[in-house]
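Chemist: Following this line, the structures themselves.
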Structure P
Amino acid sequence: MKKTYEKVFDSLIYIICYSLILILLSYIFKHTIQLDTSMFGLWALLISTTIYILNKTIKPILFSLTLPITAMTLGIFYPFINVVILNIVDILYGTHFNINGIFMSFIVASLISILNVLTDQIIIQPLLRGDKHESNLV
């Protein structure tokens, strides 16, 4: 069972990776997602923390409410839940985080999901496993 400080450390790693993904996508899609990167990325960290908290609290509720639609569309509707989360964050942070357009929001939300999965598999999970995985190889 994980200790409290390990859970906090794990969450911090996720939040930092989410921040980097948000910063990257805000540079790629300048007209769709605007992120205030002033103050050394403090806004990116705050926004990523909010997204992380909403993903842990509201997203499961939204998923269970939209499960029939998601099942009927074979999962295509699932990124719209991410669009809803991003729009909630847009409302909360005003000028520091803006999402423009529903279609491009869907594309950005899909890319965020894909990059989160890739980051989780390539960076976060190996980092969190640490030496435990390497000792099994010997």
Structure Q
Amino acid sequence: MVAVKERREQVRALLTENAVASQQELLSLLKAAGVESTQPVLSRDLRALGAVKRGGRYVVLETDRVTRLEALQPLLRGAEAAGPNLVVLSSEPGAASSIARALEEEEFDGLVGTVAGDDTIFVAVESQRRGEAVIKLVHDLL
């Protein structure tokens, strides 16, 4: 299994070298390069890379629109498990969306996705062990 960072580097390279019109086409190119993925994972990778569809093909916009999680540390308030596959993070009011996006940009293995409200973030993870790692990451920042 290819690590998240390596897979995303491969996606970036394929989008740079090819005029890719669909996620299905990109999945085929990845498979030909020896990288297994699924459409939901690829969709998250494209979002994390800042890839958009322009002129009928995917392109990676070279912008740094996401604030690093470490920079948002003053806005974090806590983290706790809410079951084996869910972690709840708390933040200052209005900061949850930025924190959720920054966490997704961390390329954290086992992160399925986030849902952010005003001051609360639900973090879905693949396993209890991955949830504990998210909690440790946040507690280390606090």
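What follows draws every value from the coordinates through simple rules; no lab data is involved. Since this is a predicted model, take the numbers as computed values, not measurements. Cβ atoms are built from the backbone, for glycine too; each structure is taken alone.
Chemist: Name the one structure among P, Q that relative contact order in percent (Cα under 8 Å, 6 or more apart) of 20 was derived from.
Modeler: On the way: P: 29; Q: 20.
Of the structures listed, the value fits Q.
Chemist: Of the structures labelled P, Q, one was used to calculate helix-only ellipticity at 222 nm (-39500 (n - 2.57) for each DSSP H run of 4 or more, over all residues; to 500), giving -25000. Name it. Please list the in-between numbers first.
Modeler: Values: P: -25000; Q: -13000.
Derived from the structure labelled P.
Chemist: Which structure, out of P, Q, was FRET efficiency 1/(1 + (r/R0)^6) of positions 103 and 127 (r between Cβ atoms, R0 = 25 Å, to 0.05) derived from, given a value of 0.10? Mind showing how you got there, number by number?
Modeler: Working: P: 0.10; Q: 0.90.
It was calculated from structure P.
Chemist: Of structures P, Q, which gives 30, 17, 12 when semi-axes √(5λ) of the Cα gyration tensor in Å is computed from the coordinates? Don't jump to the answer; show the numbers that get you there.
Modeler: On the way: P: 27, 20, 14; Q: 30, 17, 12.
It traces back to Q.
Chemist: If FRET efficiency 1/(1 + (r/R0)^6) of positions 71 and 111 (r between Cβ atoms, R0 = 25 Å, to 0.05) is computed to be 0.60, which of P, Q is the source?
Modeler: Working: P: 0.60; Q: 0.85.
Answer for the origin of the read-out: P.
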